[in-house]
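Below you'll find a set of structures to go through.
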Structure I
Amino acid sequence: MESAKCTHLYHYYQHPEIGLMHIRVQSWFPFSVDVCINGRQWLARQMDRAGIGYRQRDNCFLWIEDCAAAQKLLAEQLASNWPALLQSFLALAHPLHCEITAPMPGLSYYWSASQSQYATDVLFERATQLQQLYPQFLRHAISSFQSPDVLRFLGRKVPQSSGKAHAGFEGEVNSRLQERAEGVRIRHTLNGNSLKMYDKESSILRVETTIVRPKDFRVYRAKEGEPKGPKSWRILRKGVSDMYRRGEVCRAANQRYLEALASVTGSSSLSARSR
């Protein structure tokens, strides 16, 4: 007897709408499918169609002719019909799914987001501007941002009276500096979710929120199974139906982080773009 690992099939595409993406298909029941897409690659295709000029390097836009119009296109991504979009990828990478599920009428794929990242890029006109400020940003973040600050950045309420986490808080907050080939990155984590800051392509400051544990956040919605029922603040789900709210949560976290960096002095002209 020899043991063997089950196989995943990886498919890579230059999709006409989405750009570079990949799909992983599990080769055993229940034949799960993982789709990885990049919002910036998607944005590049959208700007091409809209006639918006830009300069792109790797996973960054160094210059965009009309940032306001580009931001509007990014907002449209979050409002996409995600189940229909993801379902369309099955025909590309898993054409037998209809045949496999035929004996079980009504069975279909339930699409969820196992991990999502939302970044806000601050574009500097000159690389020297960011090079002067970035060490100050890092120093401020590692020396001034304490656990209650990270909780607040990621949407947790911190009592003003004490400035500390609630007594019943259960979790772990970590902050870590890491030197990489591209530069130095600081990463704050809370129960698996994270908030990062790093520099890209010499002239871009990126703040990025990653969600792997959505139940730490809330969405205003009706109870599952009662779409027309009363709405209240409920747990954010992994299902893609809550993707728009994910974007709102992450954008707010990035904004709170950038505002907290405002005490670092500087007079550089900059603009921000979120994804």
Structure II
Amino acid sequence: MSERYAQIQQLAVEHPVRVLCNLLGVSRSGYYEWRGRGPGRRQQEDARWAPQIEALFKEKRRTYGRVRLTHELRARGQACGQRRVRRLMRARGLCARPRRRYRPQTTDSRHNHPIAPNLLAQRPAPSRPDTVWVSDLTYLPTTAGWLFLAVVLDLYSRRVVGWAFSHQLNTSLALAALRMALVQRRPAPGLLHHSDRGCQYASEAYRTELETHGLVASMSRTGNPYDNAAMESFYATLKIECLHPLPPASPPDTQAHVFDYLEVFYNRERLHSALGYKSPVDFEQQLN
């Protein structure tokens, strides 16, 4: 009932109280009695929580819904229930960016290069970092046309360990991301590297790079994006949280924006549901 009274109080500036009470099915005497009592405990707590939730929502780049906001508050030692967070978000018009399905057409499997078997499907989930990497390519819209992005993701922690940009969708792009991951992580031989069947990953240059560093190649089945579901999910998240609904920017600005998202926000701050609502960096550090 108090929520209805609060609605009337908010709308009474523009509409007669009598009309609002009739529309919401409450009595005028009850409304005036409620208003005379002043804010109750719940309203006082809402008034305390609402600005904190809105500030945290903006701090997290307007990408967090009620679940992640609740976990972030708890991680900071502030216990607030999901129902209250959801209610206050609605009251303030705070809505995380909706997820959409993206179908990037970057895979060209019409080639004569050797195809590696799908070894990822035969393995259990990794129990430590740098045992399974997944890779893929995608496209980003800019004011000068498409900008292509290659990413290498550690499947254990979902951490981006390698990335590269290019205006051309070629093997050099995929190799640049792989070499960045190799330099930064220095994995032991035997690491499983999974990708789709694209010509970039099946090329002789890419296969040689894997073999040189003792990495084992694995590839998805034909036309089955679910074999590389972690990368598909990552790219969908990146495009929604980093690029949508911003208009296309110049290639340098797009690169800077995506770099900031990958290295500053995604790897170090963003809570991941598959990691128990920890960031990839924090999830890896808990092993030490």
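Read-outs throughout are calculated quantities, based only on the coordinates presented, and are distinct from any laboratory measurement. Please read these numbers as outputs of a predicted model, since none were measured by experiment. Cβ atoms are built from the backbone, for glycine too; each structure is taken alone.
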Problem set entry | Comparison of I, II by FRET efficiency 1/(1 + (r/R0)^6) of positions 94 and 158 (r between Cβ atoms, R0 = 25 Å, to 0.05) - largest value held by | II
Exercise. Taking helix-only ellipticity at 222 nm (-39500 (n - 2.57) for each DSSP H run of 4 or more, over all residues; to 500) from the coordinates of each of I, II, which one would give -9500?
Worked result: I
For this session: Taking distance in nm of label points 7 Å out along Cα→Cβ at positions 150 and 238 as the quantity of interest, name the structure among I, II where it is greatest.
Result: I
Exercise. From I, II, which structure was distance in nm of label points 7 Å out along Cα→Cβ at positions 62 and 182 = 1.5 calculated on?
Worked result: I
Exercise. Between structures I, II, where is mean projected area of the Cα convex hull in nm², for residues 54-117 alone highest?
Worked result: II
Problem set entry | Comparison of I, II by mean count of other Cβ atoms within 10 Å over residues 6-13 - largest value held by | II
For this session: Using Rg/Rh (Cα atoms, Kirkwood Rh), single out the structure from I, II with the greatest value.
Result: II
